[in-house]
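Novice: The data blocks that follow each hold one structure.
Read-outs: derived from the displayed coordinates by stated rules, not from any lab. These numbers were taken from a predicted model, which means no experiment stands behind them. Cβ atoms are built from the backbone, for glycine too; each structure is taken alone.
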Structure 1
Amino acid sequence: MLIRSWDRGDEEEWRAWLAEGRDFGLLAGNGRAGEGPVLVPTHFLLDADRGEILLHLAAPNPLLAAVRADPNVTLAVTDDYAFAPGHWRGEPGTPTSYYASVHFHCTAELVESAAGKAEILNRQLAHFQPETPDVRVVPGEGEFARLLPGLRGLRLTVREVRAKFKYDDKKPAGAQHAIADRLADRADGPALRRDQNAAARTQLLRRHERRTATARAVD
């Protein structure tokens, strides 16, 4: 992912962005020679303080074979995207895409023991299904125990995080506000586009305010 100096996100920013509820991404592993990468859409649980990501997959998932061959993986989370037409952006009128994306470059460890898989599943249940605290996985007990052999856990140790918030930060304030107005107008369109355009507008204005506040602090 190409990251310019003006759209780089720092740790405080990407942590806050993910904490808003973004816990679904695309996990990529290196496939066997000649086969290309293996990509898996998946929910995940991030423990940023410990530098690890937890998830589980079905045992036949081809990503697991890729991890056994090469433990280097990347998890990408992308959201708040919108298309910006060229005529919105002034001369030379080049269109672009707005988006936020965080990439975790990790070393993956397969978790195959029943106890290890239960631990991962229980942490995920506590995060994704907090309304049912009594529903937990205990090896050897209940329906979940029967399903455990068909699952594999993955513990990803984060080596590097790269974050990009691409919202025309290099443009002057007037141009950014004009684009924000355009996104607001478009946000009143069809429902499938409304949420994303509104989200992109929020990020554009947030980045602008953040840059302005930093400039004021320096002055």
Structure 2
Amino acid sequence: MPNRGVFQQYEGIIDWVLRVVRLDFSPFEEARRDTTATLPIIALVAVLSLLSGLGSFLWGAIDVQGMDVGQMFIDSFIVGSLAQFGLWFVWVLVAYAVLSYGFRSAADLAQMMRVMGLAFAPIALAAIMFIPMVDFSIGLLSVVAAVLLVNIALQETTSATPGQAMAANLAGFTVLSLVLGLLASENHSYAPGFFAMESAKDAFLNIADAVSGFFDAL
């Protein structure tokens, strides 16, 4: 999308997202090469985090009895969305450090931000996690789909092997998920989307155990 106006640039980002949703992974390579897409994709991550926070806020307001709606709006939608947005950068940095310094794979931080931001798109599914009976499933799906898509993006755009990409991806995601899991409690849930659910903590612990076992096996 070089040399395009701002609106055309964001239209291009939306087109990339729609193509990735259709399992067309060529936008990852396009995003990797397009140096002008860094800020628009960071803006996309911010919007995705807000959608995730909106989903958990609506989930608390609709599905959780006795929930303080105003407090949930501040805790999950505002603070939680900001926390997830900041921790997404940590995810990228950790993945970059593991690839670059751990595995000595050719990786560029700005390129990784672009492709990992684009692959973060499934987290928007959390916006509809307020639907009763399937709230946990939708929230979990949004996270799992994002992690899987990030893994594909790293394989498509770096010199890492599939195992190296998975290790780097899981290392960064583990930091994000554990911190957001710790920020969620019965009294204050400073986390968005799936991470706001109390029942998600058990899932985070299982993920941490799985990741620990994965690294022990390397």
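Novice: Quick check for you: by Kirkwood radius over Cα pairs in Å, for residues 10-137 alone, which of 1, 2 is greatest?
Specialist: 1
Novice: Say we calculate distance in nm of label points 7 Å out along Cα→Cβ at positions 82 and 130 for every structure; which of 1, 2 gives the highest result?
Specialist: 1
Novice: Where is Cα Rg over 2.2 N^0.38 Å largest, in which of 1, 2?
Specialist: Ranking 1, 2 on Cα Rg over 2.2 N^0.38 Å, first place is 1.
Novice: To continue, here is another question. From 1, 2, which structure was helix-only ellipticity at 222 nm (-39500 (n - 2.57) for each DSSP H run of 4 or more, over all residues; to 500) = -11500 calculated on?
Specialist: 1
Novice: Looking just at Kirkwood radius over Cα pairs in Å, for residues 98-177 alone, which of the labels 1, 2 belongs to the structure with the highest value?
Specialist: Largest value of Kirkwood radius over Cα pairs in Å, for residues 98-177 alone: 1.
Novice: Moving on to the next point. As an exercise: relative contact order in percent (Cα under 8 Å, 6 or more apart), calculated from one structure in 1, 2, equals 26. Which structure is it?
Specialist: Corresponding structure: 2.
Novice: Further question on the same structure: To which of 1, 2 does the computed value 26.4 (mean count of other Cβ atoms within 10 Å over residues 50-57) belong? Provide the component values of the computation, followed by the final result.
Specialist: Values: 1: 18.1; 2: 26.4.
Source structure for this number: 2.
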